[in-house]
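Asks: Below, each structure is written out as structure tokens.
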Structure I
Amino acid sequence: MLSLKSDFSHPSVKFVDVLKLKSKEDLKNVADLLGVLIPSKLRKGEYAMNLAEAMLCCPKEWLTQLTRPELMLLQRLVDAGSGYVEDSVVFTRSTLGSFSLVIIDHYSAQEGKVRYMLYDELRKAIAPHINDVLSSKEQITRFTVEQYAHGIVNLYGFSPYLKVMDLLNGYLKTSITEEEISESLEKSLLIKRFIFNKIDPFRSEVCIASPFLWNLKDLDDKLHKHPEIKNLKRFSKKEVFEAGRICSPYLPCAAADELKEYMMAHFGYSEADVDDEIQTLWLNIQEDENVLSMVSSIVSSQVSSAQEQQQGIKTFMNYCDQCPRWFLKGYSSTAGFELFEKRELAKKPLRLMRSFNMDAANNKH
């Protein structure tokens with residue numbers, strides 16, 4: 001990802017010179033993800049030259065692996081020529097930025113605005129292909145599969161590859177074949193970038209992570225603290241589709257609309273600002289089991305009176321308690337308590353608990 005202040009920020013810069021700024025390890029990672037075969041023994045400069053040549057000569061090979069929003073941005077950049085395109089900040093980690101395919105200037109980060117530019121060489125290479133890729137039936141199928149797969153891992157944090165396949169077959173069985181689902185996942189850079197091997201003392205398992213997941217070990221530790229939850233929560237087809245919006249997923253929750261209206265009315269946020277803030281809050285919820293202090297800090301920074309703070313905290317916590325959470329395998333805190341903790345408490349012998357409390361009280365005298 002390059003800033004417009006860089007000497008390499010002008011569209012006329014050679015693409016190979018941009019790639020040479022990367023480490024050889026990063027270049028190898030790009031080549032592996034794109035399926036470009038380049039001899040690993042080459043020096044970094046030679047490796048960058050071979051990779052640039054392959055990407056410029058055969059752009060359709062990697063264009064067909066990008067997400068729909070990324071392709072639409074490239075289409076706008078092709079139409080803009082040597083000019084820039086202004087857009088909102090991309091919430092997820094984009095392939096375009098990580099592969100240095102575009103120049104990105106966060107000229108107004110506080111307002112969530114960025115400017116994108118495209119290298120002349122890349123623009124000329126992709127211009128004849130971009131529209132065909134966006135409109136082909138095969139790609140439209142891949143976009144659909146990709147969004148559902150993205151939704152699955154956003155709702156669970158991560159999931160075994162075979163489990164994702166099984167869920168996708170269930171959600172899409174009436175419209176997309178199992179073979180098409182498999183091929184779509186194999187061709188998706190979004191999916192390939194977040195595949196990993198989860199290794200424990202007993203086995204190794206291929207999994208897909210949410211692009212928002214930063215600390216797998218921490219999440220894994222939290223999952224092990226809830227052995228009472230045997231299975232993942234089952235979400236509806238609509239919920240999974242909404243959670244898979246690229247690049248701005250919406251995590252289905254009954255309290256989200258209420259929180260959105262509250263923040264617009266009491267914090268003075270625009271609708272776009274609210275969406276960004278709620279997504280950030282959702283991400284923090286996934287990382288933190290006790291969010292009350294965080295919520296209190298957010299509300300107290302925006303409203304002054306004790307009564308307003310109490311109302312705000314209640315509205316925020318209602319959302320937090322109803323939001324799907326990774327370490328509860330997709331259940332919300334409220335649903336988790338109702339289904340698991342409350343049930344376990346009900347199993348405890350109340351009479352014995354009373355007897356113990358009475359004995360403890362008697363021993364104080």
Structure II
Amino acid sequence: MSLGPVMVGVSGTELKQEECDMLNHPIVGAVILFTRNYESPQQLEELIREIHLLRDPHLLVCVDHEGGRVQRFREGFTHLPPMRRLGELYDEEPKRAKRLAETTGWLMAVELRAVGVDFSFAPVLDLDYGVSEIIGDRSFHSKAHAVADLAQSFIGGMSKAGMAATGKHFPGHGAVEVDTHVGIARDERPFADIESDDLVPFGRLIRAGLAGIMPAHVIYTEVDAHPAGFSRFWLQQVLRQRLEFQGAIFSDDLLMQGAAVMGSVSDRAEAALEAGCDMVLVCDNFAEICNTLERLERFDNPASHLRLARMHGRHPLTRDKLHNNPQWHQALQAIEPLMQEKPLDLL
């Protein structure tokens with residue numbers, strides 16, 4: 001059975017029977033996990049094993065696990081620094097910052113791979129313009145070249161751990177104040193300004209082989225009337241044609257308020273897929289998930305199947321093997337200065 005175009009959430013730390021039935025629906029292709037799904041590494045490993053055993057090829061299992069504020073699993077996992085810490089170091093010691101970015105990407109990815117997670121929605125490629133609270137210190141830097149440098153190193157570390165990367169939020173979320181989880185966000189800049197700054201990290205990492213991209217639920221009013229994740233212009237003309245992106249496009253969560261301009265949740269799912277997304281996210285609401293699966297029952301895109309299959313995790317390992325690996329212990333020591341509150345140049 002191929003991977004379907006819908007990513008769903010589940011309610012708790014164990015699967016209910018109706019959730020098992022839902023996950024066996026051919027339109028489902030992935031499961032996204034949250035803090036509500038986590039008690040311990042052992043429990044998480046068992047949950048993921050159960051999900052993976054349901055289908056062949058197995059459903060993708062993913063999580064938002066960037067570091068800093070956005071890290072779904074805490075106890076039993078390394079607490080990762082916000083990416084801004086790497087940007088601060090980059091201004092003083094760019095080579096050291098890039099080395100630590102690679103180490104951080106590897107550490108994030110290898111700990112998730114050790115419990116069976118296929119991929120994390122990371123890294124953030126948005127520029128920090130100082131206005132977006134929802135982005136803020138999740139961004140590496142305010143300068144496009146710095147974001148590209150650090151993200152490329154971070155992704156290199158993820159790849160060494162056997163994890164594909166997903167850059168977000170295309171074409172750039174950092175210049176709008178509104179949090180798209182709770183409001184409608186509009187960016188009034190002309191396309192030329194976005195192209196010369198925000199698109200730079202995406203373009204560079206696409207050329208380096210970026211596997212996945214998540215568009216923003218932001219309306220770029222001078223460019224298109226729809227949010228980027230529902231826009232043929234952004235997804236087809238810019239991302240696929242101009243930037244020649246060949247990887248998987250994931251919508252942001254369709255339950256977010258920023259997507260509400262596109263109608264009902266099932267309307268949003270259909271519009272996102274028609275615009276060019278390979279997979280749409282409905283993260284929490286069993287009834288809406290069921291409505292969406294029914295609405296998309298006949299949807300099939302062979303090209304999407306191939307793109308999504310490349311998101312499966314590689315290099316499986318156990319937590320015991322990881323914790324006995326000297327590289328893991330060295331990585332923990334290496335990133336420790338990034339977790340300190342005092343300026344990095346004083347350490």
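Asks: Assuming -11000 is helix-only ellipticity at 222 nm (-39500 (n - 2.57) for each DSSP H run of 4 or more, over all residues; to 500) as calculated from a single structure, say which of I, II it is.
Replies: Going through each structure in turn, the value belongs to II.
Asks: Computing relative contact order in percent (Cα under 8 Å, 6 or more apart) gives 15 for which of I, II?
Replies: I
Asks: If you don't mind, there's one more thing I want to ask. Given a value of 4.4 for distance in nm of label points 7 Å out along Cα→Cβ at positions 40 and 328, point me to the structure among I, II it was derived from.
Replies: The read-out comes from structure I.
Asks: Also, I was wondering about something else. When FRET efficiency 1/(1 + (r/R0)^6) of positions 176 and 280 (r between Cβ atoms, R0 = 30 Å, to 0.05) is calculated for each of the structures I, II, which structure yields the highest value?
Replies: Largest calculated value belongs to II.
Asks: In addition: Which of I, II yields 118 for volume of the Cα convex hull per residue in Å³, as computed?
Replies: II
Bear in mind these aren't lab numbers, they're just calculated from the coordinates by the rules spelled out. Please read these numbers as outputs of a predicted model, since none were measured by experiment. Cβ atoms are built from the backbone, for glycine too; each structure is taken alone.
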